[in-house]
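Nothing in this text is a laboratory measurement; each read-out follows from the coordinates by a stated rule. Note that this is a predicted model, so its numbers are computed, not measured. Cβ atoms are built from the backbone, for glycine too; each structure is taken alone.
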Structure 1
Amino acid sequence: MNVIPFAGWERNAKIVCNDMEVVVTLEVGPRVIFFGFTGGANEFVVHESEAGVTGGDEFRSYGGHRLWIAPEEPLRTLRPDNVPVDYTRDEEFHVFTSPADEFHIQKQIRIKADTENNRFVIVHRILNQGAYPLEMAAWAPTQCSGGTVLFPQPPFQPHSERLLPTRPLVMWGYTRLQDPRWTWGDTVVKLRHDSDMGPTKIGALIEQGYAACANHGNVFLKRFPYVSGATYPDYNSNFESFTRHDMLEIETLGPLVTVGIGDYVEHQETWYLIKDQTPPDDDTACGNWLADLASARPL
């Protein structure tokens, strides 16, 4: 790990995994503010007006990858992360921990550079340092700088073979299914960023445990767990995607659990970045392409 200046912040931890690297701010956070190939484009957005800014009581979007609490509500979720984080090592993991907030909650992002499998393992922990148990889930939103998010549909099954539904598809009050940024394929759903359009969002339960964002000729692949029988936030969503004019989010969520005093809830993602990949236009071909990328890159 090297400490470098980046995007207006003087102290940032750079962690390298073969030809990839992440940059994590030490002055605010925990936030992963860069993910990309060494010398290449940032797959994450950094909001120019907030780059390098620290302190204050208002929540700032900043950009990059963060850790939130689900379900979303203003008091516990929208806490500012404007102060320095504590950095430690725990064997192979680089550990970034925020101070406890006024609700006695600490957030921690743990990062391992897995050079053997050419990936970053990202472990999210929310610690309850308060005086009573709390129900919550770890929520991991990543703000990408553009491109297209892709996530798989459940396998097709004829009505005669399955009568029950296979998963929820969750909409927000500002979601319009006819929005031209959405492509509703039989095997893949796509959400395209458009800098001239406002917010839209969808949630889903993805048992396959993968989703991707294609941008800059690369594919950012997230692998994440699905826990059978667990209850997830937002009408049982373990995946969500949101976009507006300035970014495109690829988000995963862990199950809702009751976190005891002094305990924590944990949620893992595994990040891969694959060069020279373009999603096929044909829906079936795209579904097979995405499934092949994921099957070769496990959680």
Structure 2
Amino acid sequence: MKRPDMSVEIAGINMRNPVMTASGTFGYGEEFAGYVDLETIGAIITKGLSLKPRAGNPTPRIVETPGGMLNAIGLQNVGLEAFIKTKTPFLRTVDTPVIVNLFGNTIEEYAELAFHLDRVPEVAGVEVNISCPNVKLGGIVFGTDPKAAYSVVRAVREATVKPVIVKLSPNVTDIVEMAHACADADADALSLINTLTGMAIDLQKRRPVLANVTGGLSGPAIKPVALRMVWQVARAVKLPIIGIGGIMSAIDALEFILAGATAVQIGTANFLDPSAAQTIARDMERYLVENGIADVKELIGALEV
């Protein structure tokens, strides 16, 4: 059997395979270049970018938990100006699509970021992190209110012609309602899920382990929740979906594709093995060969219920 077709397309972004890196777990790509052949994966998603640099939260801000990890990094990043000046020269040398994850505290900040990134040729698309508080609405998180989500996604859509992917928060009552709001705002694709809010406690100190008290839970512990939400959203909207949540192996990745995802993002696995994304992409192709599957797209949404 000849090599299977591993290529997929998300909102006009053509990828050699469905394996992407999750924002916040892969730096700006260059940090992992010594561990991963960046031209063996489908796309690189940078850590979250804001207009101005952010120092993030005080430490400790990562803690291992049963089946995963909690992080409260606080979206530390170099800011838009430094990203363009110091990060894009390397990204220009890599033949792999680069998607920039962006966030803000107001709708105007999201739109301004999208406007400036629209003019950066190294950026193939943007991923909108709506798991942030809207300071003008008393701190309500954009990603937990359908109207707020619609407003911010619509503003980004109007500020850029590049593909707009929206990253959905699982910390909601109805993930499908949020997906519909983003679709109505003309998002091109959805990625889900972001981390679940959790906490860890030090019994001896009688204090939270994280300086921020709570953090985002990721890793294998959240995979069943993520699979369920991907499956629900895939049945409800017609947008391409990128599955995220506890993907540690090719089998995990292919389960998300069966549930309806066109592509997947590798996150926590990068902390255990910096070459995880490359390994998972290779093993997915091997699975297709061993099972006589000519095209990975045959598996998208092929779950029998």
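For mean count of other Cβ atoms within 10 Å over residues 47-54, which structure out of 1, 2 has the highest calculated value?
2
Looking at structures 1, 2, which one was distance in nm of label points 7 Å out along Cα→Cβ at positions 15 and 271 calculated from, given that it came out as 0.9?
Considering all the candidates, the number was obtained from 1.
Supply the structure label, taken from 1, 2, corresponding to mean count of other Cβ atoms within 10 Å over residues 39-46 with the calculated value 18.8.
Going through each structure in turn, the value belongs to 1.
With distance in nm of label points 7 Å out along Cα→Cβ at positions 23 and 287 computed per structure, which member of 1, 2 shows the largest figure?
1
Can you tell which of 1, 2 yields 57, 50, 41 when Cα extents along the principal axes in Å is derived from it?
Here the read-out was taken from 2.
Identify the structure, out of 1, 2, from whose coordinates helix-only ellipticity at 222 nm (-39500 (n - 2.57) for each DSSP H run of 4 or more, over all residues; to 500) was calculated to give -8000. Kindly include the intermediate steps, with their values, before the conclusion.
On the way: 1: -2000; 2: -8000.
Label of the source structure: 2.
For relative contact order in percent (Cα under 8 Å, 6 or more apart), find whichever of 1, 2 sits highest and give me its label.
Working: 1: 17; 2: 21.
Comparing 1, 2, the top value of relative contact order in percent (Cα under 8 Å, 6 or more apart) belongs to 2.
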